[in-house]
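S.K.: Some structures to go through are shown next.
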Structure 1
Amino acid sequence: MRLYNTLTKRLEELDVREGTVRMYVCGPTVYDLIHIGNARPFIVFDALRRYLEERGFRVIYVQNVTDVDDKIIRRAQEEGRDPAEVALRYTQEYFADLERLGVRPPTYSPPATAFIPKMVEFVEKLVEKGHAYVVDGDVYFSVRSFPGYGELSGRSIEEMLAGARVEVDERKRDPLDFALWKAAKPGEPHWPSPWGEGRPGWHTECVVMSLYLLGETFDIHAGGNDLIFPHHENERAQAESLTGKTFVRLWLHNGMLTVRGEKMAKSLGNFYYARDVVKLFGTEAVRYFYLSRHWRKPLDFSFEALSEAKAAVERVYNFL
């Protein structure tokens, strides 16, 4: 089976070893219900997993839950609730939505907060190896310490700097350096570390959980193409700086769901909750809609397109 590898920009054979495919798909930040655009990678890579399992392979499918994040903290402040309570509620809602979408449960679905001690150890090792530095309780990764930085997204550091909207922070050695550990702020959840109370950065959460559950090198890392930079670029830099090994053999990224050509996003207000769309059209029609177009291409959402998908599913059943 050949799949398009974002890193090499070409089709590559999935080299299955010992009959097992180790696969990590980035999961949700649990501060709200997922919208129908969020659901595309979950359905696309669920289909890949099902295919591999039908072929007789064992698939270890890991999908994280980001349960500590700025968005969760903001939602908790808006609602006057504890961030952990908000995260738990929307984690439960997320798994209910996966069932509505016909997505098989992951083999492992680790919450980030369960791995914070391991994240602290991971960051300590990066500091020891000279890939990270401490400033006033924050810890930053030095992007220029990793020669391969930019290879996944296909951009040089100079191009990134020219096109980036980077928050100016004079404490950082380089504008592109990113936080591995964030010093605690009043009212935010925090955990102990050698640098003081704080919490992990998002990019560190995923890399630590994937390394721990799948090993230093695994087969597939997948997600939407909006995660290529900076999230997956930063994950790769951390992992390979620490281990000196290839982190992931195949990087897979699906295209975005759009509305009239514009990316569907909560920030733009052009979204529909996944559960509402399933209620209107049914699980099979939603899955058919996603799988009727190439997984790496953009897919434009409309109620007309979902109606056509529903009619197509009905024709299949009538034929049978």
Structure 2
Amino acid sequence: MISVSGLKKNFGDYEAVKQISFSIGKGEVVALLGPNGAGKTTTMRMLTGFYEPTAGTATVGGHDVQKDRKAVQSLIGYLPESASSYPDMLVSEFLQFIAESRNLSPEDTERGIEKAVKVTDLTKYLYSPIMHLSKGYKQRVGLAAALLHDPQVLILDEPTSGLDPNQINEIRQLIRELSKEKTIILSTHILKEVEDTCERAIIIADGRIVLDEKLEKIQRMKEGRETWEFALKGNPTGALEKIRALLAADEAVSQISATDVETRFAAETGSGFNEKLFALCVSEKWTLRELFMQKQSIEDVFARLTTKGTEAQG
């Protein structure tokens, strides 16, 4: 659905985005993450046709963002971080105005407003002045405007910024509902939001992609290390020493607890530890009651990748 190759953007001598490449398939929900100034918003604005790339290419639905901007914009609904609106307008008037600016036919306008208002739960506020709405509902108005032309792709820049916890949960639920039909790129500083709504994350630091991976795999990352917790039935004699013998010099295992029922251990290892442990249990005739890999939060990965020096993507 979206393909980016060697995309670059300079503002004078400043390189905001440094030859990034990625692709996003139809129906994916992908987080675009990074600290302030990393290049996230610049990347989104190039995808939507608001900025012209300095170098590289980007296509949406097979259309080049530079050569076929109108076709690209017809496929994308964009909610910027500070979605502009006219506070004196009624919600209905504003959506009508946006539809006209997109040159939608009267039939498509009526259909688009009806569907967007229903999806964003704005029906009872349709004839309310925008200035009288809460910030959460103003954000819904911006989202409804982005949905008017029934785009295949939604690009959402900080959609829950400044909202209270209840409003944040409501917008997250709305994003989850929209993800059933749309390809979504979500930029946010709330990393819990990523875990709740996205299946993949692209992390940008200093204009470069430093990680592009499925959330499930990110949660298992720890500088190439794996953290395991496991339990053996009973309290086998010499178990800790025999498990330690499996490990390399830079790996470690410790006993957490021991009872007549079970003995629990934690291990910090490289890859392949589970297979070695299975083999040891078979040879020693131990009963392995439980084995699981501890997940690392996306906050941990984000902090590590965006606060230390990183190499450009290969």
Structure 3
Amino acid sequence: MPEDVHPQIQAMIDRSNELGIPKIQDLSTSEARALVEALAVARLKDYPAPEVAEVENTSTGPGFGHVPVRIYRTTQDKAAPVILFYHGGGHVFGSLDTHDTAARFLAREAGCTLVSVDYRMGPEHPFPAAVEDAFDALRWLSARAEVLRVDADRIAVCGDSAGGNLAAVTALHARDEAVPLAAQALIYPVVDYRGGTPSYARYGTGYGILESETVDWFRDRYLPDPIGHDDWRASPHRAPTLANLPPALVLTAECDVLVDEGRAYAEALKAAGNETELLNFAGMTHGFFGYLGLVDDAARAHRAVADFLKRTW
């Protein structure tokens, strides 16, 4: 039994073991997706989704990939700041619904509009489909800002885990394609698919949903061609340069296989001359951002992201 996790996290791990919830890497793709969706529905019984002023399901439309999105509005402002949000799930599962509660909570805390992106996933749509959808969503949001009632100069990208990966890659694309971007908030992101950091060994087994073998399971479905591991669009830490990027918040969970690469990416961003904040949550495991109502630090993490964005906007 891990000794360095927070008691609230340990209680969740114990409960999961009692219920016999299987490890992701022991499931098929369809089984894993069904499990994650079912758990999200079950969570609503304990933590109902927060109310927001308006929710709209639409898509990015022609010229922008026809990517499904869900827009959460918390204000009647005709030029509101906006978060472009990419859900986690290893580029294999997760959806607008699994992250609906988090999207609502974050939008309310930041007092902004939030656009959640339903990007394509592997194995049906392997890399770089998700990357293309992620950047198409930003191009659409920027081009249609007035119609969507958001401020094109106050767009931030944000995501958790695989979504953090897409947010980081989108920030690089935005720089290269001269699309305005105000900030990036990366929540325990995967930024180097080569793996192999010490945290993969230290936290690789027994620390909740993401184990080292789980990362392998995701990688096999998202990046079936190993040559993609070195592509900066999959591993943003491999980008030729990290200079001239928007201000960044990198949020890490201490007991997470990805903690080392998250810290290293924050250090690299700062070394490249970017405004960068690193916030580590001791005792937390991968996925805690989604544990609203179960783990106190989940709400604290949402507020930390919101506070960072409000300072940056």
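Rule-based calculations on the coordinates, nothing more; no lab input. Here the structure is a predicted model, which is why all the values come from computation and not from measurement.
S.K.: For structures 1, 2, 3, which has the highest computed value of Kirkwood radius over Cα pairs in Å?
M.R.: Between 1, 2, 3, the highest calculated value is found for 2.
S.K.: Using log10 I(q)/I(0) by the Debye sum over Cα atoms at q = 0.11 Å⁻¹, for residues 117-292 alone as the calculated read-out, with -0.44 as its value, let me know the right label among 1, 2, 3.
M.R.: Structure of origin is 3.
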